[in-house]
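Listed after this line are the structures, all set down as structure tokens.
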Structure 1
Amino acid sequence: MYYRPASRRLLLLAALVLSTHLLLFLLLREDPRVELYASSEELRALEINSSTYAYRAARFNTYIENEPYRSGPGEHGRGVHLKLSEDKMNELINNDGYNSIACSQIALDRSLGNRPAPE
């Protein structure tokens with residue numbers, strides 16, 4: 001009778017467990033996109049017509065698909081770093097009450113990082 005070395009059996013077991021987890025992850029992950037068409041009951045509950053729902057659903061799906069690839073100042077919750085002197089920064093904050101230069105560089109529809117609330 002032939003016995004495999006323990007390290008080889010352990011390696012095969014680890015590969016089997018990892019491949020099972022990967023398969024389950026791929027099969028069971030949730031898709032955040034929404035259907036482009038809704039039932040009449042759903043439309044009545046939302047108080048919109050079908051063309052408005054289809055437009056909003058398509059726009060939402062496009063946003064969800066493209067969000068990970070966005071880059072720029074303030075995207076994904078990252079800070080905006082400006083090369084301003086401290087005097088200029090204090091002058092901006094005293095005049096406007098906020099950093100108007102950074103605000104003008106940040107997109108209004110920027111993506112925010114996933115920041116769960118601390119428990």
Structure 2
Amino acid sequence: MDKAYPETLPYVCNMCQLPILGTPGKGWNVKDYPLEYNGRLYHFGSEVDRWVFEQEPERYAGHLSIVVRFLAGMIQPMDLGGALQYMNLAPGEIGDDAHNYAWAEVYRALRASKKAS
């Protein structure tokens with residue numbers, strides 16, 4: 001189900017490498033905790049992640065996230081397939097959806113009901 005994959009990589013925290021995101025909707029409020037260090041802007045998903053970085057910035061400053069590597073052209077081709085290949089993730093490692101993408105039917109039905117109204 002190729003449509004289940006994103007078209008681009010998520011914005012990730014420079015400390016924990018988890019996506020910086022929020023829940024879409026009326027109260028969508030994504031929190032970013034930026035910090036400039038040696039001319040480079042770092043982004044963190046929490047105050048704690050930023051604090052850990054600030055304790056030993058020289059230890060973490062040289063790390064390039066997967067998104068930074070992607071944007072720097074270190075991942076080729078510059079698409080999701082290239083990123084998965086870079087991380088050595090093939091269909092065998094990725095696996096199948098545990099519920100055979102049943103969740104997608106909910107969105108299909110929702111879209112159909114909106115078109116009908």
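Read the figures in this text as sums done on the coordinates, not as results from a lab. Since we're looking at a predicted model, the values are computed, not measured. Cβ atoms are built from the backbone, for glycine too; each structure is taken alone.
When mean count of other Cβ atoms within 10 Å over residues 48-55 is computed for each of 1, 2, which one produces 12.9? Answer by label: 1.
Taking log10 I(q)/I(0) by the Debye sum over Cα atoms at q = 0.13, 0.21 Å⁻¹ from the coordinates of each of 1, 2, which one would give -0.86, -1.17? Of the options listed, only 1 reproduces it.
The greatest value of mean count of other Cβ atoms within 10 Å over residues 16-23 among structures 1, 2 is that of 2. Given -17000 as the derived value for helix-only ellipticity at 222 nm (-39500 (n - 2.57) for each DSSP H run of 4 or more, over all residues; to 500), which of the supplied structures 1, 2 does it correspond to? So the calculation was done on 1.
Computing distance in nm of label points 7 Å out along Cα→Cβ at positions 56 and 88 across structures 1, 2 gives 4.3 for structure 1.
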